[in-house]
Structure P
């Protein structure tokens, strides 16, 4: 890509955000926000899809496809084979946030199932 002003600005902003999220507290707070957003989305999807009962199967299929794809990317075989110097594999902030969103979504679906079962 050419080194234009817009490209330089975009690279600078991304570098600043990367440095800002290098702080462990900010990283944990962003992951926690992703988890809570997943819980909210799970509740919202299940209530809106269950309202008409026409979209239940489609919504369930999309959610299963999403969770399995995220699990495949985050916990895939190539990721486990490349440990860092400390022996733990380093994952990116994006993959950790999407994984937290998936965990919140799955947790919310279990909560909704328990609500319907009682």
Structure Q
């Protein structure tokens, strides 16, 4: 070994046992650090999507009924059109009607020229 690497002449590797408690503490710290980096991004994205879905749902309902209505835009995993934000409108007599499925990433409705406002 010393023929190939003269700088290692006289070096004898020492096999120290690994301390499982220290290794476990490092693993826990790494998981917490990654969660601390990812969790704010996920919460921010969810908050923006919630606001966008509620605004888009209110706009759809106002356009459909041409008046004030109560709307709700929950996130549903097992909806009829697939997982995503669903738009519901509650009528004056208490009936709940499904208006739209906005999908996983809701977007505000766009105005298309030529459509009645």
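Read-outs: derived from the displayed coordinates by stated rules, not from any lab. These numbers were taken from a predicted model, which means no experiment stands behind them. Cβ atoms are built from the backbone, for glycine too; each structure is taken alone.
Observations on the structure shown:
- Highest-scoring label, criterion being FRET efficiency 1/(1 + (r/R0)^6) of positions 41 and 65 (r between Cβ atoms, R0 = 35 Å, to 0.05), among P, Q: P
- Per distance in nm of label points 7 Å out along Cα→Cβ at positions 17 and 97, the highest-valued of structures P, Q: Q
- At a computed 19.3 (Kirkwood radius over Cα pairs in Å), which of P, Q: Q
- Origin of the derived value 11.9 (mean count of other Cβ atoms within 10 Å over residues 49-56; candidates P, Q): P
- Parent structure of the calculated result -0.64, -0.67, -0.95, given that log10 I(q)/I(0) by the Debye sum over Cα atoms at q = 0.17, 0.18, 0.29 Å⁻¹, for residues 9-56 alone is the read-out and P, Q the choices: P
- At a computed -27000 (helix-only ellipticity at 222 nm (-39500 (n - 2.57) for each DSSP H run of 4 or more, over all residues; to 500)), which of P, Q: P
- Label whose coordinates, when relative contact order in percent (Cα under 8 Å, 6 or more apart) is calculated, return 42 (choices P, Q): P
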